[in-house]
1. Work out which structure the value -0.32, -0.44, -0.56 belongs to, where log10 I(q)/I(0) by the Debye sum over Cα atoms at q = 0.05, 0.06, 0.07 Å⁻¹ was derived from one of 1, 2, 3.
2. State the single structure among 1, 2, 3 that was used to calculate mean count of other Cβ atoms within 10 Å over residues 433-440, giving 14.8.
3. Just checking, which of 1, 2, 3 has the largest value of mean count of other Cβ atoms within 10 Å over residues 97-104?
4. Compute relative contact order in percent (Cα under 8 Å, 6 or more apart) for each of 1, 2, 3 and report the one that scores greatest.
5. Given that Rg and Dmax of the Cα atoms in Å, for residues 329-376 alone, derived from a single structure, equals 11.0, 29, which label among 1, 2, 3 identifies that structure?
Structure 1
Amino acid sequence: MTTHPRGGRRRTGGRALALGLVLATTAAGLTGTAATAGPPRHGTPDFGPNVTIFDPSMPVTEIQATLDAAHARQVDAEMGTARHAYLFKPGSYGTAEQPLQVKVGYYTEVAGLGAAPTDVDVNGKIEVYNRCLADGGAGNCIALVNFWRTLSNLSIDIDAAGQDGCRSSANFWAVSQAVSMRRLDIAGGNLSLMDYCTAGPQYASGGFIADSRLPATTNGSQQQWLTRNSEIAGWSNAVWNQVFAGVVGAPDDAGFPDPPYTTLDTTPLSREKPYLFVDAKGRYQVRVPAVRRDSRGITWADGLTPGRTIPIGDFFIAKPSDSVRVINSQLARGKHLLLTPGVYDIARSIQVNRPNTVVLGLGHATLTAVGGSVPLDVAGVPGVVIAGVTIDAGPTESPVLLRVGDRHGRNRSTPWNPTTLSDVYFRVGGPHIGRTNIALEVNSDHVLIDHTWVWRGDHGVEGFTEGVNGDTERWRTNTGRYGAVINGDHVTATGLFVEHFQRYNTVWNGEHGTTILYQNELPYDPPTQADWMNGEVEGWAGYKVGDRVKHHTLYGGGVYVFNQNNPSIHTENGFEVPVTPGVRLHHVMTVNLSAGTIDHVVNGVGEAADMTRVGAPVYVTQYPAP
């Protein structure tokens, strides 16, 4: 087995150049397959042409061929428009003689349709490998851009029959941001979060696991990772920032930063993502898990995950061709909303005004702002759940892409029934120029953000020419000032990833906020220091807690610098917080990825992450110091 590196730079200039060459030859997108596997059956809802449902009676060869063709279409479609979900009805798939070996590409969801993960059993593997970006697909093989894919609600009995010696050593899940693993039961081998079989450098930068039972897991080159409310048989190592919350079998963090583990015995607030399932009578339902406090371990150990079940008939099943007017009229009638896979052009806000409404996206359903709209606007009411949705900025600046609660109005969410965002992702640029003032704005109290990636694109297709001139152009045209702005009180974030915004990436103004794992890259592309000034202060911190805040807690945070456009640029602090006993940071760090400087970790404390220590993190164990 290849030795697992402990470090590795993020997206280097060479990577950027190679990626630009690849993207220049990548089609703008595919339309997705138009057929559902197997004959139509009475009672199956119309989920549209981009949802494929497998039945255990289908030949393994047929399922394998369908999934192989899907991967071939999507493996390089990073900025494409195709979206697809592959769903497995309860039963077994693959055998020891003929295992099912699945590879998952961009904008692909693979999920079981059982009430519990053990209802769908895959004998084989479900994997993601490195993507090779240079020399005709033979060089610069990394997982740093393996974004936007989902695996959930099934069991994998790892079987590598027919694979070579290296590939047979683990089930590989080599991914980075905007990728979730939820409700999985994996056994029979090892799980590796890096691909050490494909040619190097093998860097990876993810990721997120929740509500899963896992075998011995190789972290390998994964630079940061959050594992929440799960069971693990073992964890191999850490690179910069590995966080565990409510995980049975998690490593101890007493030696921080060697290794850099952050371990919470319980998760203070959690609610698992809703999931589609088929009951014993063949009826489609959506299970909405209940809120848990101070929890540990999986939700399905004793059977059905606690929560409520909503019949599929209570949902409006939307297609990309449906207008916002139609969607809003259905929501106003009391329907929940299921967004089938595809790209939705949103010229006026989808309005979620009713308490306890569920908005569930399949296959990375994507809402794109048109004409400066706010694509999704959630009222300040309790219990709304938004899950599995990607929101893109458009070329006309939006004030915000997702607003939760009214900035100056009454927000009535409650501690017993918080509004929840699960696997909600944001893009400002990438597939096209995007502009927004704020990506995510949370004004309501008692909101749970359970895994999000808020991304101002550092690469992409239109208007993203690589190199210094391209970076200068991107700074002026692909604009996003703030990534996440949290104004509500008692907001909890488990897995908050925010990157490349032009002022503060995250601003936390609300009281009693809690973040468990924060990952940030500062923008690559400020042309000059003058473009990267906060008044008289050099640069904008990656994580800012408002000056008037009295109580805030962060566990496991990292801010990275790669000033590709101008390596002489400085940022004074990675984190900026008020100095008060109620604001506490546990296990925070900065790191230089090969260009630029962060002078201090937090409030003038911590050495510089500069060009003398590329790839070597600077840690602060506690702030303020005990």
Structure 2
Amino acid sequence: MQRKSLESIAPGLMNLLAYERSWLKYDIRAGLSVAAVALPVAIAYAELAGVNAIVGLYSCILPMIAYAIFGTSRQLIVGPNAATCAVIAAVVAPLAAGNSELHWQLTIIMTLMMGTWCLIASRFKLGAIADLLSRPILNGLLNGVALTIIVNQISKVLGYTSPSSELIERIYALPGNLLNSHLPTIGVSLLTLLILLGVRHFRPSWPAPLFAVVLITGLTWAANLPRFGVATVSAYAGGGLPVVAWPDFKPGLLRELVLPALNLAVVSFVIMMLTVRSFATKNGYEVDADREFRALGLVNIVSGLSQGFAISGANSRTAVNDASGGKSQLVSVIAALAIAVVVVFFNEPLQFIPIAVLGVVLIYATWSLLDMRSIFRLRKRNRRAFSLALFTFLSVLLVGIIPGIGLAVLLGLLQFLQTVFRPTEQLLGVNDEGLIHSIGSNNGIKAVDGVMMYRFNSPLTYFNVAYFKRRIISLVESSPSQPRWVVIDAVASFTHADISVLSAIEELKQDLKSRGISLVLAGRRTELTRWFRINRSDNKERDLILVPDLYLALRLIQSKESKAEGERNPA
């Protein structure tokens, strides 16, 4: 019993307790490979989030260990993520108004709030919220975030100060700002890019960002590049590791973070679940979305308490783990310990990292997210999905990440409501073998003489039942020969006992009866019998015909018509 309870709370820990010794060499190799990739990327994402470089490393160490204990995926590596860092920066920067200490405080609080939202969602088993951001929305979101990040890094790469933080204004001012570019900074950026491309071309298995950061940082220290105006990350050496100060924090700012933290929780969870599910499927095991929601909440609370910022599943680092042959959650522990060694013993050299290098690394890491073809491929496959993806992309660019996400989700819900309000429909018939199919142009499916079989592809509820009635009456009136029977496929549309729907069906039955047409509901006979009996105030049986399925409906109609034919023409 205790083992089952522990497995429910800490599934990763249970996997570690059942660790096989033969996995160790693979996990050590994978853990060091993950650390090599995570180090420069975490520092770069800290710059993106607007906090000190060391905070990016804080966001890796304890959270990675926490996920190794509480997560269900054996491959997932958690850490800073482009989308989550961009969301944090978009929310916190206006509130901080240039105060770096307040910026860090708000970042930590937003991370703790996000973790709390995730725990609440897990408690109420809302793992299905991973489907709230559909694939078209996510395509548009990631492309919008990627382009926003790339444009925002141009000023750092070229060494000029941008007067605006808004994307459109940055693009508009770009031609004039190019004249103010700083040549030594451009040289550092070009050298960084050459190292990245060279390592990727000649040694694709090596961590190119790590080599670029280490080499350029060494060059910056050796040549004293700051004296030429090359900007580096904030210095913090000499006083130990930086610690956030809280005495001057204004609690009133908390209310400004509640809803953005909720949005951040949704975005982070969706991104994480895409990574978790893809690698779980590849490696042949299942993951629990609700437990992953709880794990995401716990690792973000751990990140906040260790002065880090919001994190999610890191697709690139997870891919490195999988490609390196990692076997268990021990990979996260080894990578975290390797990063901790750098933080404790090698933190002073971090102050010599040029900001331009981090800008180039961010563009390099973000470029893989920029995939406009994934949006335009939807144009041929599904126009509605294409419209939703393109709308999300443009919304993120024009109004910002958080408002853009909100607008995209709203449009997705409106599209869903449109589908429910005005769903597709089919008239059904039979083929030569007597099987029921949808009637189409030249598909050989013919309507049964005197019978109109109808399928309404949406649950019936009070806001679409009037349209449902109008469609049936319209189809009856436009039929070349008036049917004697109307058979409705109840399986597709009768999903719950809506009083408005049941009353409307009674009205439809009377309307059809006045035209000499009998109404038959095929499917869900037991539920429909109970629902209609409860809905009738006089508790009397009516002449509504309920049958278990469409085939029995046709047999019943044939039987009744044969009987009526016999009564009209007695032997």
Structure 3
Amino acid sequence: MEDFTLNILNLFLVLVAAWLGGIASKRLGYPPILGELIIGILLGPTLLGLIKETETIKVLAEIGITLLMVYIGIEIDFADLKKASWAGLLAAIGGFIVPFVLGYYTIIYFGGTPTSGLFVAIAVGVTSLATKSRILVDLKLLNTRIAYVLMAGALISDTLALVIFAGIVSFADAGSLDLAGLLWVLGKALLFFTGTIVIGNYLLPILGKRISKFKNQSSTMYFTMILIIAFGYAELAELAGMHSILGAFMAGLFIRDNLFPKNIAREVQKSFYDVSIGFMAPIFFVSAGFNVNINVFQTDLVMMLTIVFVAIVGKIFGTMLFYLPSGHGWREGITVGSGMNGRGAVEIIIAGIGLEMGIINQSIFSILVFMAIFTTFTVPFMLKWTTTWLRNRGELIHVDGRKGILILGVNPISLLLAKHLNEKEPIVHMVDANLEMVELAKERGFECTHGNALKDVVMEQAKANECSVFIGITGNSEVNLLAAQVARENFFIYNNHILLTKDEGGAGKSILEAIKASTVFAMKVQPEPWNQKINSGNYVQKTNTVSNSTKTRDWVLKHGKGKILPLIIQDKEGKKRVFQYEDTIASGEKVIYIT
């Protein structure tokens, strides 16, 4: 074993490689880990040999696995399961069990051991949650039943995979077991889960309350507490004969809600994200690529193609088959299965541990890495095709989920806009830093929160968690942009529409693109003259029915940019939405505007 000396140049090259691979992958619409794996294969010992696996990289990769599993646990919210309920459970079971069984018997058929077959089966059965999140946003599926079922299915299947994985590791470590040995292994597992649940539900909340009373509390102190709890749970898992990643995962589940005061929870979680996902985990995924042997394309091509085939077919048709009792139809089952087909972090971690323990060899590990790459590549194409199929048949079901609209800035324009949007039912929430304007909004019958919208605690009070649309309509473009970024990154509001003033330069546009927001009114506006007109009643409200489908920007140019202010698009059923740049007005829809 080499001395543990920090090879700065090699670590630098690994981080640069991870960064470049992650950026390239994200630009193509895939999760960064895909690019990190591929660039590890290209630049590592497998091909070019520009970077190597030192003892330093191995240690950092091990820590990276632990922190990544903590973060995955933190990201899981079991309340989301209620939105998918029975359908999500069916999708998870079918999407896990069928490929699990097929993967196991494939390895047995090719002469593998039962234990290696079980490892491959788990890797084939898991689903990557991270793989789908951006795709759902890009395909505008977040408010559909498909999205909730996919998220729930991934959550359940990954949790199930980790529990089964823990059991296999326990048996593998113990070797052959008699009845007494079997009971001992099961007893330790039961003690572990009981202990972690008791600590998480009862002791961590007490600890959180005690720490919150400290005078010198800070996000740094809470970050340190995450690490202490994470590694403590990981050690408990090791003592119980299970792998440390299960302990880290369990720690994340309980850290999420039981440790931090709400006012700094987001800040701490973001810092943890930066360290785990931005620094440590990429080292693991790049180094995982070092262990891939591309000779499997010659020596084990048939086995690799078979595993990839059973992974794809087992996931899609297994999901469809088990999904039928939900009553949502086989076509929706195929769509859900297509979305669940990608693999990711959990699969690579399990495969890497199997290789390290000697349960699987380098060839099988390589096949599993390529399987993760190939199946993940299919997700955006297959999900887009299947959801288009459902949409064309009128079978893409939208769910209520979030339906609120959060408006930043109380002024005559925003009040008039809110009046239209609030017509059918009270869904508009407003927020403003000016107490006088907050009182005015309340007098007009709107829910309004007083405070700085750049602070998470204020956004929570303004019910950002219940909103699907954010509209930043203050006279300060920078505030609108920053608040939209908070709404997107911290509260997962992906429909963001921002008022940009005429004096806003190119920087505003670049930020709009980065946070995928659009300009409200489909043009830059100087709000003060319009506010004065509305305040004095010196304006006329008009309606224009569109005869041919047209983009909002073209409608503005046609009807006189600067002379009108388009507020609302009303569809044939009378439903209203804000007039904004990234929209198309369908034939028969009406535009409500003022002059």
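1. Numbers: 1: -0.19, -0.27, -0.38; 2: -0.32, -0.44, -0.56; 3: -0.25, -0.36, -0.49.
Derived from 2, not from the others.
2. On the way: 1: 24.5; 2: 12.0; 3: 14.8.
Value 14.8 for mean count of other Cβ atoms within 10 Å over residues 433-440 corresponds to 3 out of 1, 2, 3.
3. Numbers: 1: 19.8; 2: 14.2; 3: 23.1.
Top value of mean count of other Cβ atoms within 10 Å over residues 97-104, among 1, 2, 3, belongs to structure 3.
4. Max of relative contact order in percent (Cα under 8 Å, 6 or more apart): 2.
5. On the way: 1: 11.0, 29; 2: 16.3, 48; 3: 13.6, 43.
It must be structure 1, since only it matches.
No value in this document is a laboratory result; all are computed from the given coordinates. Because the structure is predicted, anything quoted here is derived from the model rather than measured. Cβ atoms are built from the backbone, for glycine too; each structure is taken alone.
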